[in-house]
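Structures follow.
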Structure I
Amino acid sequence: MSKTALKGIPISLNGDAPIIGSKFPNLRLIKTDLSVLETKDLTGKKIVFNYIPSIDMSVCELQLSQFTNRLKDNLDVINLFASKDLPFALSRYCEAEGIENVITTSDFRFNDLEKIGVMMTNGPLAGLAARGTIVVDEDQNVVYAELTNDIVDEPDYDEALRFI
């Protein structure tokens, strides 16, 4: 099983996070308009998939704004975020910050983030996703995967974006 930390305190995850060369599984996530997004329907596009604990955490806000700003001119890449936040909270945040070129999704209904082994199983944030970035190619293959060592750490934006 994969591990991360919360301010240095070890946190276990529900499985193993995706590795480079693996197939990205189909995830069913809820978009802000309450429709279902299935990642298999994104075949043919590169995806920068970010999983975060909650948009209410400053590092999550930073991760969303960094990837959104860096990808704003790249229309061939889907900037996709997933968390357990309700779609309303995600929509409200993006609206308040003027963020438009991102798809924010909630895993509140299907719990499909469990399929990729990134759900924290202990600690004060148990039940939420850890923090990481996965870059998926047009054929749904994982070409980059980062699970941050600590959920208070930002991902390596530059390294992730090298793979798009």
Structure II
Amino acid sequence: METTGSVEERLQRIEDQLAIHRLLDDYAAFLDARDYERYAMLFAPNGEWIGGVGHHKGRAAIRAMLVDLLGPPGSENRTEFHLLSNARVDVEGDRATATSRYLFVRRGSDGGPQPALAGLYTDMLVRADGRWLIARRIADDILPPPEEWATQCTADRQ
């Protein structure tokens, strides 16, 4: 933890880090709640989502990605959820970077939780109008590998 700078500068850095941690938590909460509008608003207007299911730029494209993957907004979700952990946030003025781990869990054939996808998020964030937003999120699917996950997603949509 950085301890240089005035008390005000250190306090601002801590407030920024907390706000970004909340943004990361909101990301998973809005995704699992199928609240695509609030999810998309976590991104800058030209924000990017890059991962195993493609490259999507802008809030409208990101919302459309979610509809394609998960179905209509607001649909009840009692079968899957996302866990985020190990978030590391570095703030430099009005820009920040973050890395975190993710685990996507689905209901298994026995009704119990079944890990489906694990990976690493790498984020570039910007402060705009006093709010932290995701400028670019890269989802690096590790287990299963991206090709296998893309095949599973395609099969799920059919």
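Computing FRET efficiency 1/(1 + (r/R0)^6) of positions 41 and 65 (r between Cβ atoms, R0 = 25 Å, to 0.05) gives 0.45 for which of I, II?
On the way: I: 0.45; II: 0.95.
Derived from I, not from the others.
Compare relative contact order in percent (Cα under 8 Å, 6 or more apart) across structures I, II and report the one with the greatest value. Can you show the working numbers first?
Working: I: 34; II: 21.
Top value of relative contact order in percent (Cα under 8 Å, 6 or more apart) goes to structure I.
Once mean count of other Cβ atoms within 10 Å over residues 33-40 is calculated for all of I, II, which comes out largest? All intermediate terms of the calculation are to be shown ahead of the outcome.
Numbers: I: 13.1; II: 17.5.
Result for mean count of other Cβ atoms within 10 Å over residues 33-40 over I, II: largest is II.
Kindly point out which one of I, II the value 11.0 was derived from, the read-out being Kirkwood radius over Cα pairs in Å, for residues 57-104 alone.
On the way: I: 11.0; II: 13.5.
Source structure: I.
For which of the structures I, II does the calculation of P(r) over Cα pairs in 5 Å bins from 0, in percent return 2, 9, 16, 22, 21, 14, 8, 5, 3, 1, 0, 0? Before the final figure, lay out the partial values.
On the way: I: 2, 10, 20, 24, 23, 15, 5, 1; II: 2, 9, 16, 22, 21, 14, 8, 5, 3, 1, 0, 0.
For P(r) over Cα pairs in 5 Å bins from 0, in percent, the value 2, 9, 16, 22, 21, 14, 8, 5, 3, 1, 0, 0 is produced by structure II.
Supply the structure label, taken from I, II, corresponding to helix-only ellipticity at 222 nm (-39500 (n - 2.57) for each DSSP H run of 4 or more, over all residues; to 500) with the calculated value -11000.
On the way: I: -5500; II: -11000.
Considering all the candidates, the number was obtained from II.
Bear in mind these aren't lab numbers, they're just calculated from the coordinates by the rules spelled out. Please read all numbers here as calculations on a predicted model, not as lab measurements. Cβ atoms are built from the backbone, for glycine too; each structure is taken alone.
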